[in-house]
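Take a look at the structures below.
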Structure 1
Amino acid sequence: MSEEILINVTPQETRVAVVDNGVLQEVYIERTQKKGLLGNIFKGRVSRVLPGMQAAFIDIGLERTGFLHTSDIVSNQQDEPVNDMSDTIQTQPIESILKEGEEILVQVIKDPIGSKGARLTTRLSIPSRYIVFIPDYPSIGISQRIENEEERERLRNIILGYQSGIAKLAVGNEDNVVLHGAMRESEILKQGGFIVRTAAEHVSDEDLFKDIEFLRKIWDSIMVRAKNTFPPALVYEDLPLVMRTMRDLVHSEIEKVRIDSKETYKRLMEFAKHFIPELLGRIEYYTGSHPILDLYSVEDEIQRSLSKRVQLKSGGYLIIDQTEAMTTIDVNTGAFVGHRNQEETIYKTNLEAAHIIARQLKLRNLGGIIIIDFIDMQDPEHGRQVLRSLEKHVEKDHAKTTLSELTSLGLVQLTRKRTRESLEHILCEPCPACDGRGSIKTAETICYEIFREILREVRQFEANKLLVVASQSVVNMLMDHESDSVAELEAFIERPITFQVETLYTQEQYDIVLL
C-alpha cells in the first residue's frame, strides 16, 4: 500500500488530498474567509433554554447561535472514575441545569451546516499527536484500532505512570515506567482523563509524556483565558488545516507528504521537528511544473465528485442524490451484461458498488442518513457477502459509521457522523434558476401561468394593453406554438398583448406590465 498526502496552499484556500495507490480517497478544504470551527472552544452565554427540546441556544459570537442538547452536557457531580463515558452525561432537565444569561464553556463538535448553527458540547477535549486530553472525564481510553492486548496494557500503564515517569526521566532514568499500585488512579487522573490515539501504538513513554505535558499546558492557558474573557469569545482555536493534517492523518503507512508552498513547508518542518520528528524525511517541497493536484488526476476527480453519476469499471453506475433530509445511492448494472447469468451479473455489480460507495462517502464527505439501494439479489448468501464487503470497506473511515441489515427490498440504511459540510456544499450553491430542485418548469408551463396571471390582472386593474416580459424560450413558445391561445385570450379580455424578451431572465421568470 502506498499512501501520499498532497497539500495545495494559496492565499485564498488550503486543499489537502489523501491518495492511496494513485486513487483519491479524501479531500479537505479550508478557506481563509470561512475557516471551520470544529474543535474550537468558546466562552458563551446561554441565550435561550428550550425545555420542550431539552436543549439550549448558546451565543458564542457567531452569526447563528450554537445548539447544546442536554445529552452533550457533562455532569459536575462526578467524584469517582467511571468505565463508561455515558455515565457522565447529564440526564437532569435542561431547565434545572442552565439559566438564560449564564456563562458557559463549550466546544464545537459539528460545524454550522446549511441553516443550522454549530453543535456544541461541554465535554471538552484537546487532541495532540498521540493523546486526547479530556478535562472532565477522569479515566483512560485506548483506541479500538489498537487490537493487541499487551500493547493496550502497556499504553495504559504508561499513562498511569505519568507523574512518576516524569521524575525518573528528569534524573536520566531511561527505564520504562510501569505503575504497580504505587499511585491511585484517581490521583493521577484528578485533572482529567486521556484517550490514547491509534498513532500511539509502539510509541515510547517519553514521547507520550511530552504529549501529556503539552496538553496540560494548553489546558492551563485555556483556563486563564476563559477566566479573563467576557463572553461571547473564542478561548481556544484548533490548528490550521495543514498542521491538523500532520497531527491526525499522517501515520506510519504514509509514504510522502508533498506541499507546494515554500513558506508553509518551512512551518510544517518546524512543526514536525517538535511533534513528529520520525516523519521529517517524508515531507517534500513540491517544485513540479504541473499544479500539485494535477498529480494522479486529483483535480479531475474532485470535479467528478460533484456529479450525481459515478461510473463503475464493470459498466454499471451509481446515482448519488444528496438532499437536506438524507442521501440516497442507487446501484444500476448499466452497460454491464455479465458472462454467466443475471444473478451473477447483479452480484458482481453490487460487490463493486460496495467498494466504490465506501470511497465516495469519504471523498464527498457525505453524512447523516444514507440509504443504499442495491440491485435485488435472489441468493441470500450474495446479500450477506455484499453487506460484509461494505462493512469491511467503511471500517477504514475516520468518521463513525453504522450499518443496518440488508432488507428484503435490497436497501441498506447507513448513518455516518457529519461534523463538517460535504464537498458539494463547500464548492457549490443552490441553482438560482431552479432553487436547488434540480429541474425547472417547462416553457409550456410558464405560458399557461402567464395566461392565468393576465386574467387575474385585468380583473383587478384598468389597462389599455399588456406587455409580457419573459425569457427567449417562453416568448418563442407564446408567439409560435401558443399563438392561437394568445389570440383567443386577447379576444376574451378585449385588449392587445405584446411580448418582449429579457435575456437576463431565467425560464421561470416573467413580468406582466399594464400599459
Structure 2
Amino acid sequence: MKIAIYKRIMGLCAGAIFLSACTDTIMNDINEDVNHPTSVASSFIVTEVLTNTAFSVLGGDYNAYIAVCMEHEGGASEQMYETDHRMFQMEDASSFGNCWGYVYNNLNACQDIINICSEGGSEAGNLVNRGIGKTMMALNLANLTDLHGDVPWTEALNFALYMTPQLDKQETIYKDVFRLLDEALADLESGTKSQITSADVYYGGDAAAWAKAVYGLKARYTMRLLGRSSNQSQDLNAILGYIGNSFESAADELKLDKYDAITTYNPTYVFCRSRDLNGLSQSLMDKFISRNDPRALQVAVDPQYNLITPDAAAYNPVPNGSGDKMQGVYSQAATNWSECAPTQLMSYHELLFLKAEAQARLGIDASETLRSAMMAAYENLAIGVQAAINSTFKNRVNGVCTLSAAMAAEHFDATVSALYKQNPLREVMIEKYLAFFGASGESIEAFNDYRRLTYLGENFITLINPNNASSTEYSKGHFPLRLAYGSGDTTTNPYVYEAQGDGSFVYSEPVWWAGGNR
C-alpha cells in the first residue's frame, strides 16, 4: 500500500514582514497536512495483505482457472468453458492480469510493513508485525513463481531505480522465499510482545501461531523442491521436523474464516454466484464413485439447488473437455455456494498429507497419518457444504451434510487401507488431490503437486480431459505446465513481453522445480 504524501506550498505573495514575524514552530504547524499523513500504522497494512492474499490471490482467478484444469470443476460457460476446451485462456495474459497485479501489490505492502517495523522505521522493534510481513511476502512470492516461473523480483519493488524490472530465475527466488521464512521465524520467536489483535484477521497477533504457520510453509516449499534436491532423504526428514513444530489441529490453520455472508463472502461463492460458469466435474465424481467415497453422496446439486446423489435422474455432471456451452443445465458442486467457507492459505489436512508423503517416501508406515489427514479433510469439506445448506439452499435442500471425521475413518478402514497397502505413496497423493476439492482455494496446491509428481515420474493423478493431449500445434499437449504472465506487465515491461511471447510456452515449458529452465 503506497501512502500518498502531500505538501502545502507557501504562496510567493506572502509579505516579507509576515514571514519575519513567524517562528519556526508556527511555520511547521502551518505546513503540516493533518489529513494526509506521511506514514501509517503497520497493522492497517497487515489487514490489507491478509485479506487480499486470501480473497484476491489464492481464492481468486488463479484458483478458478486452475480448478477447471485440475478437474475439480467442469467448465460450463464463457471463460471456464473455454478453459475446459483449452481454447486460449491459459496462454492469454489478460486471464491473470488481475491476480498478477494483486500479488505485486501485496509484495509492495509487505515491504512497507517490514520497513516500518525495522530500524529507522516509525515502529522499529515491532518484530511480530515484521515477522508477519516477511511470512506473507514469502507466501505471495512463492505463489507467484510457482505459477509463472521466472518473474520480476529483486528489481520489482524499487520503482525509483527500475521502471521495467528484469526477471529473476526461479531457483534464486526460492532462496529468498526460505530466507524470508527463516527471518520471519527469528522475529516471531523473539519473545517480542504483539502490538496487534483484531487487525490480524488470521491469528489476532498470536506470534506463536504465526510461527507454527511458518514451519508449515517451510515443509510445503521443501517438498515443492524435492525434484531438485541433492539429498532427498535429508530434506524429507527436515520436512518431518518442520511439521513437528507446526499445526496441531485445524484450529491452527493459516486461513481467512471471517466471512459473514452479510458484507463479506467466500471468493469461490462470489465467482459462482455472479458468473455461473462452472458445473460439477465428471472426472472428480467418477473418482469418488469408483472408490466408494461417501463424498460422492454429499457434493452434487441439481439446477434447482437440491442436493442429489449420482443415482438421481437430475444428476448431470460436466463431461470434462467435451461438454456443451450452456448454463442452468449441468449439476453443480455444492461447495460453489458456500458463502462462509474458509479460504485456506495452508490447512491442517495439507500439513498431514505432507507428513504422510514424507513418511511414505522414507519407508515409514504412513497409514495412521493418512487416516488423520482424511479425517481433517472431510471436516473441512463439511464446513463448506454445510455453509451452502445454511444459506444458499435454505429450505430447498433435500438433505443435510453428514460428512464427518468418523465417516472418513470408516471409509479409510473399509476401502483406502487396502489401496494404501498396494502403493502407499500413490494412495497418499490421490487422497490429497481429492481433499483439495472445495471452496477453500486449494486447487492451486493440487496443480503444484501434479506438476512436481510428473517431474518425478509419478503419474498418480489421472486427468481425463481429452484436450490435455489432443493438440497438434504444441508438442506436449494442451495441459498447462504454468500460467501466462499478467497483462499489466506484458504491455509495459519489455522483459516480461519477451518472456510471454505468443503464450504457447505455457504448454511446453515446465517451471524450474518441475524440470524446466525458467
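All of the numbers you see were taken from the coordinates with simple rules; none came from a lab. This is a predicted model, so every value here is computed, not measured.
State the single structure among 1, 2 that was used to calculate Cα Rg over 2.2 N^0.38 Å, giving 1.04. The correct label is 2. Suppose helix-only ellipticity at 222 nm (-39500 (n - 2.57) for each DSSP H run of 4 or more, over all residues; to 500) works out to -14000; of 1, 2, which structure was it derived from? Source structure: 2. Between 1, 2, which one scores greatest on relative contact order in percent (Cα under 8 Å, 6 or more apart)? Looking at the calculated values, the largest one is 2.
Suppose you compute Cα Rg over 2.2 N^0.38 Å, for residues 51-282 alone for every structure in 1, 2: which one lands on 1.08? Derived from the structure labelled 2.
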